[in-house]
Structure P
Amino acid sequence: MCIFAIGTAELLVSGLLPQIAAGVQVSVAGTGQLVTAYALGVVIGGPLITVLTARMPRKGLVLSLIVLFIAGSLLSAAATSYGLLVAGRVLSALAQGTLFAISMVVVTTVVPPDRAGRAIAIVVSGLTVATVLGVPLGALLGQAFGWRMPFLVIAVIAAAGGAVLAVAMPRTPAPTTGARSELRVLLRRPVLLAIATTAIGFAGVGVVLTYLMPLLTQVSGFSGGMASALLLAYGVGSLLGNLAAGRLTDISPIMTVRIVFLGLTVILAVLPFAAPSQPATIVAVLVFGLLATATIAPLQGLILRHAADAPTLSVAVNVSGFNLANAFGAALGGGIVAAGALRWTGLAGAILALAGLGLSWLATSRTTTAFREPVSHHLESRQ
């Protein structure tokens, strides 16, 4: 519930740009910078807060981060100026990286060891459901009741999730590893390569996804309604692909991440040639949806595997890697579209996905024999 609220908050502004711009009397372009402010809050704040709170008990830290996120959401809802709205967005963003990282670590310790990958995928599904349902519903709420209402609803959902965690989340001793241990683990070569795999490989998804709607309407010739339906189908496919990848991660995160990046490379390379044909485009978009978020669980699994003795900072930086990938992919895609090559964004995405495949191979090839066990074996040993 909390990851769903956070995922919705991250993407919500893009669906409410005109209403927010009018409400705080700023241009639409200026309002769009709220997205940048949130992303910077995640990228910078996540690792920083993770280091500063390395020795805090996990349950107290999780609940404190949820309170921080709720405070940011309420400040955003009550903001009477652009400056206050930026402050509210950044405040919410500061909670995201560390909360998501701790979620990845904690859920793998409260399930049987052979279900760690599936547990990761279930948490990640909060983000995919946010994309499929949270953002469209937030936009509808904003149109019906004003742009402040979605921020209030997000705060309520996060509070409900926090109440459940307050009761159900087990208390654990404060970590014995401090900031120095977390930094030392982060600088391990396989960890850095796995994070680089995220930042570069997942950018291939961002290049295409950011401009998928205009591709469907302008190149494939779908109506706006049909294109929206395809985006919904893409989102459902992402949810299913993520859950399937979680199961495969329990078998082998190395195999899963390589298969997914190989599949992404192929489907993104095919997309520009499929785009002029509507039936081929439908198939390509559905396959793209199945593979797009299937990278998340195995990549997090690899991070947890290589950083098992002090994983929180590494996972938080990897979360930042996903945000950087989205930002870089959107910027690169924007340049391609501005050059009049909307149809060919898939080729750029394929090159980045192929680079991700190569990096994942470097991250794992020298350590494969040392890490044949399921990802959760190392987590079990930590318990």
Structure Q
Amino acid sequence: MALIALIGASETLPDGSLRALVTVAGETLIERQAARLADVGVTHIAVAVGAVPAELLATCDRIRRRGIRVTSVRVAGDLMNMVESDDRIILVADGLRASGTHYAAIARPGSPAILVTGDTMLTQGFERIDATRRWGGLACISDKMVADLAAMPGEWDMMLTLLRLAVQAGARRLYCEPALFEQGEIAIVTDRPTAALIEQSSLQQVEYGGMGLGRSAIMMPLIRLAGPLLVKSPNTARYLPYITAFLWIIVALLAASGLAAAGALIAVFGGLGLAGMRFLSAFRAESAAQDRARAVIRTFAWGLLAIFPWLLSLAGPAHKMPPFSEAALAPCLAAAILLARWLYEDSGERRRFHWLLPDADQAWILLAPALLFGFAPLMFAILPLLALLQILLWVRLARRPESR
């Protein structure tokens, strides 16, 4: 049983260009759709087209380079040639912009399902399902429905006809709140002004996410100020992981060369790179790959903090062991940050006051001036105690019942 997708890419804008190629936050709608589909296990995408302009061909080539098969289809027979027995097909409306959670919900194993929402002013761009419901832009259908469409005489709109067949077959309905359309989390992009509004709304609503005082209070606010520039170019998301990883390698090399203060300063910029990757993951087609790359780089940065004094001992001919205040307390600091992350991730729905917890960004920001002005041993002694104090304060506040 395979999971296949059918993406609509035939609707045009008032200027004659394809709706699927509208750019939001530096990526085309169809590339974002393909990436979200890949995240839920789709390996073969059919693109329902009328004409195939050069720009669409180039976009499909970019999608193929990410390891996804892309096939253009014009009639139901073309789609039928791709589908085998027991395959499931995900329908994606032309011009849809939705979050990964919606794709994950519709792709779950089970009987055919349709994402539906209320009939409001904000959902007029979606196909009507009945008197009170409209299509939410995603559906999962069976191979039998594709066969039924292929057997129908005449020419039919593949996307809408398959949707109607799913409705008539009594497919499950997954309800999506209309408020999500107001927030821009899910929408049909009908023109470029709408795309600009969605981009602006998305930038304003990106949450800092995760835990840590350094990231929440310093790194992410700085990244958010630069957010409109970061999302404009697809090259930013493509190269930022490499730049960030290179910065952390430089930190290790500087420390091993005895340039501790310079290494700590570069580590601050490395933290900004990780925060930028976290920010871009809310927009970019490479979000899943970026999340994996960010996890690897973050783990390397955390380990680097634990062994930083030992790297310094490699510099110079003597290779002296670092003082106890640094050699023993640096791993303690890293362990306290790891404990904070474990407690935060284990807290489930009680993830409040995340900004109180210690993180590596906070440590590097405080270590940089300490190394520069020569009081690093004192700072290495203070930071683990400060981290434990932050954890205790977080435990006390986060586990206090919320006021009603």
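No value in this document is a laboratory result; all are computed from the given coordinates. Predicted, not measured: the structure shown is a model, and the values here were computed from it. Cβ atoms are built from the backbone, for glycine too; each structure is taken alone.
Tabulated data for the structure shown
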{"read-out": "Which entry (P, Q) yields the derived value 1.00 for FRET efficiency 1/(1 + (r/R0)^6) of positions 218 and 298 (r between Cβ atoms, R0 = 35 Å, to 0.05)", "value": "Q"}
{"read-out": "Computed 0.95 for Rg/Rh (Cα atoms, Kirkwood Rh), for residues 2-137 alone - originating structure among P, Q", "value": "Q"}
{"read-out": "Entry that produces 15 once relative contact order in percent (Cα under 8 Å, 6 or more apart) is calculated, selected from P, Q", "value": "Q"}
{"read-out": "Given -16500 for helix-only ellipticity at 222 nm (-39500 (n - 2.57) for each DSSP H run of 4 or more, over all residues; to 500), calculated: source structure among P, Q", "value": "Q"}
{"read-out": "Parent structure of the calculated result 20.0, 59, given that Rg and Dmax of the Cα atoms in Å is the read-out and P, Q the choices", "value": "P"}
{"read-out": "Source structure (of P, Q) for Rg and Dmax of the Cα atoms in Å, for residues 122-305 alone, computed value 23.0, 77", "value": "Q"}
